[in-house]
Structure 1
Amino acid sequence: MQEPDWDDLRIFLAVLRGGSIIAAARFTGLDHSTVTRRIAKLEERIGQILLHRSPAGVTPTEAGSLLAQHAERIAEEIAAARTLLDAREEQVSGIVRLATPEAFGLFLVAPAVEQLYRRHPNLQLELMPESRNVSLSRREADMAVVLTQPPRGQVVARRLVDYRLGLYASQDYLARTGPLADIAALRGHPLVWYIDEMIDLPELRFLDQIAGGSSSLFRSSSIAAQQAAVAGGFGYGVLHAFSADGDPRLRRVLADTVEVKRSYWLIFPRQAQRVPRIRAVAEFLTGLIQQNRALF
């Protein structure tokens with residue numbers, strides 16, 4: 001006896017369950033002649049006749065009944081394995097490296113990450129909040145929040161939200177120096193800004209359009225450090241409204257004059273959109289924006 005092929009066994013079971021070659025053909029999606037040929041092939045490999053054929057249909061021989069018992073158990077095991085594998089595929093687990101602009105990562109993602117872990121305890125999030133571009137193709141990250149919609153290609157791009165930046169100073173600083181009359185008066189005050197040569201994102205190069213000619217006396221590659229310096233009373237800074245508006249130490253000034261608008265986009269490789277852990281993080285970020293919609 002040669003080892004039978006599982007696909008032939010599956011067709012054999014379909015014949016027994018349907019009671020005829022025609023019923024098995026209908027059930028399996030094969031034509032009548034193919035089912036007949038596959039049963040003949042199985043009988044040849046087994047070395048015994050498995051079915052009695054009559055105008056009323058088919059019934060198993062003694063050898064056929066014996067084989068059917070084992071084939072049913074094989075079918076049950078395969079079905080159980082498929083269920084387990086499907087469940088494993090849907091289980092959200094593993095590592096996701098997420099690159100974001102610093103403000104988005106520090107002020108939005110990090111404070112809410114407990115929500116993600118409560119929902120998916122087997123997921124591991126690696127957050128990269130940096131003011132630089134990352135390459136998904138070079139596997140620097142699994143997914144990223146970026147400031148510009150990428151060209152169409154191998155990535156899925158979803159617009160998350162538009163956000164605003166404005167000019168801020170601390171309550172204490174304004175109490176010492178008085179209100180700012182206009183944007184030209186900014187030149188007489190300390191200004192907090194980025195280190196120019198370390199700005200990797202062109203969307204962050206907007207100082208000249210706001211305060212051309214102003215001297216920046218404190219510079220940092222970190223927007224969190226900039227906000228801390230402004231809140232500490234150093235001077236003025238251009239900060240994200242969704243984070244600065246919630247800081248009671250800060251007050252926005254010249255809101256009608258100074259405002260920069262930008263957008264956050266979520267991107268990830270197109271082939272990863274069905275991966276459960278990628279979907280889970282994408283849903284988390286989308287939900288995070290909905291929860292904080294009032295900030296934007």
Structure 2
Amino acid sequence: MRVTLAFIGCVLIWGSTWYAIELQLGVVPKEWSLVYRFGIASTTLFLLCLVRKERLIFPIIQHLWPACTGLFLFSATYILTYGGAEYLTSGLVAITFALLSFLNIINGRIFLGNAIKPSALFSALLGILGLALIFKPEIDSFTLDDEAFRGLLLCLGATLVCSFGNTFAGTSGSRSMPLFSFNAWALGYGALFNFSYAIYSGKPVGFDVSVSYVGSLLYLAIIGTVIAFSMYIWLIEQIGIGRAAYMSVLTPVIALAISTVFEGFTWNLFALSGLALVVCGNLLVARTREKPSPQLSKS
């Protein structure tokens with residue numbers, strides 16, 4: 001039951017963050033918005049660890065795992081995604097990220113020793129086909145011009161590094177650290193990497209005191225990062241990176257449901273058929289039993 005609630009919670013939260021991210025764009029350069037988001041998230045988790053009296057001091061070598069997770073999952077993934085989204089529609093971005101379920105299954109096998117189950121691969125395929133039907137108009141309008149191709153490469157790169165970040169989070173080194181402590185350090189390293197990139201980009205430091213910007217920033221930092229990623233990394237420990245990543249297929253569907261209410265998205269026959277495939281894939285992945293390798297259990 002806890003696994004199911006955590007999975008649903010992540011899907012609902014990340015499905016809503018697409019709308020919150022739109023409220024971040026405009027006045028403040030996206031590079032600095034990422035610094036603020038992960039800086040706030042990391043600070044919040046460090047304070048929580050202090051209140052809970054969780055261990056925060058670890059040997060230098062043990063910092064390799066949260067540092068790599070921060071670099072891949074909380075920095076490079078978002079930098080590449082935001083860059084790709086400048087050239088691609090949201091539907092095509094969602095399709096590329098649906099490949100995360102495939103990549104996690106493969107990387108889980110290569111680096112973590114997890115078995116590949118045909119049902120998991122089939123459910124991932126159903127989800128991707130479902131999203132392709134939902135976003136068919138955007139796919140039909142896609143052309144391999146210079147900007148579109150660049151956006152595609154950036155988003156595919158984002159999905160790949162995100163999978164590596166997932167893999168680092170699933171290693172025995174990461175599991176040996178308490179969940180909140182690991183997340184606090186990983187987010188902290190992610191914020192530092194984002195800060196370095198923001199400086200390198202040359203974009204001016206800025207902030208927007210409007211209610212929409214501050215409200216969406218706090219939502220993304222606390223709800224979309226602290227809470228959702230804590231649940232997600234816990235899910236990786238419980239059900240493996242392959243099944244956990246299937247939420248990358250479901251979150252765009254939740255985003256579309258929100259868009260239906262607030263932005264007037266219209267569901268046609270293709271979209272409804274795609275939704276049916278996504279639901280079937282979700283039911284199948286729920287029945288798949290994937291356990292991390294015994295040697296990866298927390299010490």
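One of 1, 2 was used to calculate FRET efficiency 1/(1 + (r/R0)^6) of positions 60 and 124 (r between Cβ atoms, R0 = 35 Å, to 0.05), giving 0.10; which? Among 1, 2, the structure yielding 0.10 for FRET efficiency 1/(1 + (r/R0)^6) of positions 60 and 124 (r between Cβ atoms, R0 = 35 Å, to 0.05) is 1.
Work out which structure the value 4.1 belongs to, where distance in nm of label points 7 Å out along Cα→Cβ at positions 28 and 284 was derived from one of 1, 2. Checking each candidate, the match is 2. Looking across 1, 2, the calculation of helix-only ellipticity at 222 nm (-39500 (n - 2.57) for each DSSP H run of 4 or more, over all residues; to 500) that yields -23500 traces back to 2.
Taking volume of the Cα convex hull per residue in Å³ as the criterion, the largest value within structures 1, 2 is that of 1.
Going by FRET efficiency 1/(1 + (r/R0)^6) of positions 12 and 180 (r between Cβ atoms, R0 = 25 Å, to 0.05), which of structures 1, 2 comes out largest?
Values: 1: 0.00; 2: 0.70.
With respect to FRET efficiency 1/(1 + (r/R0)^6) of positions 12 and 180 (r between Cβ atoms, R0 = 25 Å, to 0.05), the highest-scoring structure among 1, 2 is 2.
One of 1, 2 was used to compute distance in nm of label points 7 Å out along Cα→Cβ at positions 68 and 140, and the result was 6.4. Which label is that?
Details: 1: 6.4; 2: 4.5.
Computing distance in nm of label points 7 Å out along Cα→Cβ at positions 68 and 140 on every structure in 1, 2 gives 6.4 only for 1.
Tell me which of 1, 2 gives 3.0 when you compute distance in nm of label points 7 Å out along Cα→Cβ at positions 244 and 260. Structure 2 accounts for this read-out.
For which of 1, 2 does relative contact order in percent (Cα under 8 Å, 6 or more apart), calculated from the coordinates, equal 21? The partial results should precede the final answer.
Numbers: 1: 21; 2: 40.
It was calculated from structure 1.
When log10 I(q)/I(0) by the Debye sum over Cα atoms at q = 0.14, 0.15 Å⁻¹, for residues 4-107 alone is calculated, the result is -0.61, -0.67; to which of the structures 1, 2 does this value belong? Considering all the candidates, the number was obtained from 1. In this comparison of 1, 2, the computed figure 0.90 for FRET efficiency 1/(1 + (r/R0)^6) of positions 44 and 236 (r between Cβ atoms, R0 = 30 Å, to 0.05) is attributed to 2.
FYI, it's all coordinate maths here, none of it is from the lab. Here the structure is a predicted model, which means the values were calculated and not measured. Cβ atoms are built from the backbone, for glycine too; each structure is taken alone.
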